[in-house]
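Next come the structures, one after another.
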Structure 1
Amino acid sequence: MEEHIQEMAMKRDDINVCIMRVGGTNCDAETKRVFDDLGVRAEIVRFNEIIKKKNLLDYSALVFPGGFSHGDYVRAGAIWAKEALVRLGNELKEFVEEERLVLGICNGFQVLVESGLLPGFGGIAEFPEATLATNIPIGYYCNWVYLRHENSGKCVFTQKIPKGKVLRIPVAHAEGRFVFPKENEKRCLERLYNNDQLVFRYYDEKGEFAEGRYPTNPNGSFHDIAGICNPAGTVFGLMPHPERAYYSWQLPDWTRLENPSEYGDGRLIFESMIEYLVEKL
């Protein structure tokens, strides 16, 4: 038993996570702290440093963190997405094809959608297949929300989360309304379900889906969608911030909890991610 634990610890030492950042990103330090706690190596790397000094393929996983990359001019995440495709196109394509893990949180989710990595029905799309539009009601929304796990096992990042489990995680965004083109809405939703790409939907304390109701659905997202993965389950994006719900003391009411655990619901996502990487080694 001790030998097995030591072997797992050694394998974790071999995992290296790239947390990429550009001007305007945030929560990269919080995200690194999560991986430090899980016993794997993680680096916060500026995008230009990846281009000039490093190789993306030296990493086991890639994280696009939250924030407002390049000021979210044009559309949220659009500039960084195009920059990544132009300057990292071949490396990024190979990274995804080798089924290394890519996580996009909030602004990172916007980047993955704008770059065509999500939903990625037929691989990396030449043009975005969806978008994360301005919130309805319009404005920046920052609060805790409930998410119901809808994935049946395809998504690598939620394999430790039973289907139907409800998580409590915060959101903080102004452009989180997930939508498909209106003329393809029904067909695209069917593909999400058929491919087991739907991961999280907004839910409420009473055990009901938001059905677009504000503030349970904080942005008017189509079908209450809060997170999706690609067909392989190795690229995952979500609007909520799991790194802000990693420890129980990050909960807004943690001082009133009876016998609180050390960790919050966000940890389940990162644990799932690392366990997959350990098993792959």
Structure 2
Amino acid sequence: MASFRLLIEYDGSKFQGWQKQGLKQTREGVRTVAGSIEHALHEAGLRIVSLGGAGRTDAGVHALAQVAHLHLEDRGVPRPGELRRLLDSALPQDIAIRDIRICSPRFHARHDAADRTYLYQISRRRSAFGKPWIWWVKRNLDLGRLSRAWTAFEGDQDVSAFADLDTEEDGRVRILRCEVAEAGSLILLRVRATHFYRRLVRRMVGAAVACALGEEEPRRVLEDLHDSTEAANLFWGAKAAPASGLFLEAVRYQGDPEPAPPHPTLFLP
């Protein structure tokens, strides 16, 4: 078996998320990032053992640095540089392979990850170019209230009120850092954690914006973290931020250096 570690960026606007969706993948108009990569590899005559990403980004969510493992049957497998050129020529324009390197057959992009960082971009003005990658909030935002609500999520938390959980998931997560930065008319929200549940970041952002607009108090975020209820889950679920502004920004593994300070300017593809 030949094993590779991929670093991938993609514009998620026209994808139904990262994860291939079984038989649904074959329906006309249903695109996933993993499905597009698998299709390119199959067309090249390569036999896939497994392909998995570090983050199962939802429909419309983007990635600046998704990490994936790719295990192929060891027959006629190209070298990393040749494999990258093959994918560069075969993948759609909204997926780009940033790096490919040989890795251990035991490497698993999701299970081996130490932590992940997501970035959310809020715009305080209408943009002629950035609509697919921002959330334009038309009303004035109180940055003090926004920051208090956003940083309330830091720590070892039960985020059941803010996530879409499967029955076997307990809602516990260690949120290492929540940061707020400004870049011109943009507000950048970053969150770094050991793992994330479905729609967690979008609901966190929605909660912080609701507080910044004066619709809710930051203390309610703390209360619902300490005492989660089904009613709270439904409430924050209705306030989830749109997928357009959300990026998987980084994935860190054991032995990787601590993340560098975030770049102060906006990323616009």
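Values in this text are rule-based calculations from the coordinates and carry no lab data. Please read all numbers here as calculations on a predicted model, not as lab measurements.
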Practice item. Using the calculated result -9000 for helix-only ellipticity at 222 nm (-39500 (n - 2.57) for each DSSP H run of 4 or more, over all residues; to 500), pick out the matching structure from 1, 2. Key: 1
**Study point:** Structure with the greatest value (metric relative contact order in percent (Cα under 8 Å, 6 or more apart), set 1, 2)
**Key:** 2
Practice item. For Cα Rg over 2.2 N^0.38 Å, find whichever of 1, 2 sits highest and give me its label. Key: 2
Practice item. Taking 16.9 as the value of Kirkwood radius over Cα pairs in Å, for residues 33-184 alone derived from one of the structures shown (1, 2), identify that structure. Key: 1
